[in-house]
Structure formats: C-alpha cells, structure tokens
Structure I
Amino acid sequence: MDLPLYFADKRNGGDLHTHLRCQKQRRKRYGSIQRRGQIKNRVSIDKRPEVVDLRNRVGDWESDTVIGKQGHSVLVTLVERKTRFTVATKAANKTARAVTDAICNYLKPYRDRVLTLTYDNGRKFAYHEEIARELTAEGFFAHPYHSWERGLNENTNGLIRQYVPKGKDIDDLSDEDVAELIEKINMRPR
C-alpha cells in the first residue's frame, strides 16, 4: 500500500504534513503493562489456606514497607495476624535484595512461628521464594490495588506514620528508636 505524498514526505524529514487542514492527533498511551518487573512464581492470595482468614492460629504474617524521605530509606514492617504483634526493621534501601535480607535476618530466630507471609505486589518482594525457603513458610500475594486484603498491615503502617511522618528520613532513626516506636504500637489497644 502506497502512503500518501505528505506521509512519505514526513517519513523523509519533510514538513508537508504540518500544512494539512486536519492534523491527526497523537494518541496518548495509558497504563502500558510493564513486564520487566513482574514477580516470578507469585502465588495469589486466593490459594492461601482459609485458616489464615479465620485468625485462629499464630504464625500468619503480613508484610509491607514504609518509605522514608525521597524514597531512600525503608522500614520493613511485619504484623502477625492473630496477635497483631508488630515487628519492624530498617533495610539498607528499597531494593528486593535489601528487603529480603531484612525480613530473613529479623524473622530467622522465630522461624517456628512463621507459617505464611502475605505481601503486596511491589517488586521489593521479588525474592519471595528465598524468604519462603529461609523461613520454611509459604508466601502469598494480595491482588493488585486490593490493599484491604492486607488491612492489618496497612493500618499498622498508618500508626507508624503518626510517629514517622512522610518526608522524615528513616535513616535518622536509630535501631533503638525503631524498637521504641514498635513497642509503643504493640502496647496500644487496637
């Protein structure tokens, strides 16, 4: 199929197309799927055992991160679903490697009390299989944009934000400050 003269001219660097009475509008592309960062072997929350939803046993955790000033510093938060016991630890940065190391190092002493972990769909949990292997636990991912499927953790992060508002650098907090903050949250009625 031959192109009209003005399109051929445009392809060759000409400007005839600018003199057309109706110039075609460029179509704006919305929401292209980014395949580069998809998490491999993710298991949907639909496959999570029903006993987790009942909150009848200790050992089912929800995990998320609280991002500090300009996205550089990260606080990894983990909340146990039945007891609402919260733990948090600082990660070196928000990469999947740093978050995985923080979770494994913090929960390894309690691995007998970790049965399942539920994550959001952030790339920071890309090494979920390594976490599951280290802690001998199962990992599940909530549906995209369904934050209520991990509502306890989202609520806890909101409580943390009372002490660490957006824009505050988490790197400024010492490990003792983080421990004190989490103790306050664990002692609060919820």
Structure II
Amino acid sequence: MHDLIQEMAFEIVHRECPEEPGRRSRLCNHDDISHVFINNTATNKIQGIALRMGRLEKADWNCEAFSRMYNLKYLEFYNVIISSSPRRLPNSLRIIKWSGYPSRFLPPSFQPNFLISLEMRDNKLVRLWDGRKDLPNLKKMDLCYSENLTTTPDFTGIPKLEQLKFERCENLVEIHPSIAFLKWLN
C-alpha cells in the first residue's frame, strides 16, 4: 500500500510540469534532478530535493542552479559525489542532509535562519563558517566522518542546539568554548 501511495504522490508532482522538472515543487528522480542541475533550469517552485543512491554515483552538475531555488526547504543528497562546489545555498533551507558535501566551507552568504537540522556526514569541510552565525532554530548538527574538519563553529548564535555529533572527525583539534553555554545539548 505504501508503494502505491508513493507512486501516486510522484505522479501528482510530475503533473505539475511534465516537460520541465525545474518547475515542480519536489524532485526525487535522478534523471529529473540531473536535468535541473546540468541545464540550470531550477525555479523558485522547487521546495524539496531528495536523491538517495544505492551506490556511490558521480554527478557533473552546475551548482549555480541553487541560486534560483529561493523556496527550497529540504535538501538531501546521499551517495552522490557532486563535482562542483555551490557558491550559494538557499537561505530558505530548513533541513540539509548532504553526505559528501564537496566544498571546504559553506558559502559565506548562507544565512539559513529557519534551519532546523544540518546533517553533513563524510564531507570535505575544514570548517563550517568563519565567525558567528545566528541560527536561532537549529536543533541538530551532525558532522560525523568529516575527516578534514579542524575546528567547530562558534555556537553562540545557536541557542536551541540539542544534538551535536562529531564522531570520527579525526583532525578536529579545536572546539569553540561557546559549547559550554548550550543549555539544551543532550
């Protein structure tokens, strides 16, 4: 029954714009997502992207497509190695699940005030960002297996953080002292 409901949901989203995936609200098909990033056809209609591959796949995509996704709230990439680093990520994001993030830093202009969950395992990050960022709604941060990560961010602007994971971050040498002031951390 669950598969039938899922197929029906995919069909409803596909009917939003059969000829152009970049004009749909949700993308979860590999070919549709590739089309949007290769051809840079993203629009502000896209609210969610989820691509979970069964095995590791390389993608030669143009991350400039993110610059048009003003309403993107959910982003998930699993087992997808993207060749280019994003210069911009939508500030509208609420949930990021991106294993294998390709860049050493998050874009400097990225200020996701509504972000609730940041899960970026096994990535190329050296640090998330410089200085303080105000993320008043962030509750979960998972950076496990971030082999290049050397320092944690300043936690001062993340007052609601409840979960923090840095397992197997073998080069992590500096933990920001503001971690001591996180009241809700489990």
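Identify the structure, out of I, II, from whose coordinates distance in nm of label points 7 Å out along Cα→Cβ at positions 68 and 156 was calculated to give 3.9. This value belongs to structure II.
Computing relative contact order in percent (Cα under 8 Å, 6 or more apart) across structures I, II gives 21 for structure I. Each of I, II could give Rg and Dmax of the Cα atoms in Å, for residues 76-171 alone, but the derived value 12.2, 34 comes from II.
Taking mean count of other Cβ atoms within 10 Å over residues 84-91 as the criterion, the top-ranked structure out of I, II is I, with the highest value.
Using the calculated result 23.4, 75 for Rg and Dmax of the Cα atoms in Å, pick out the matching structure from I, II. It must be structure I, since only it matches.
Given that distance in nm of label points 7 Å out along Cα→Cβ at positions 44 and 92, derived from a single structure, equals 3.6, which label among I, II identifies that structure?
Corresponding structure: I.
Which structure, out of I, II, was helix-only ellipticity at 222 nm (-39500 (n - 2.57) for each DSSP H run of 4 or more, over all residues; to 500) calculated from, if the result is -9000? Source structure: I.
Every number here is computed from the coordinates shown, using simple stated rules; none is lab data. The model shown is predicted, which means the values in this text are computed figures rather than measured ones. Cβ atoms are built from the backbone, for glycine too; each structure is taken alone.
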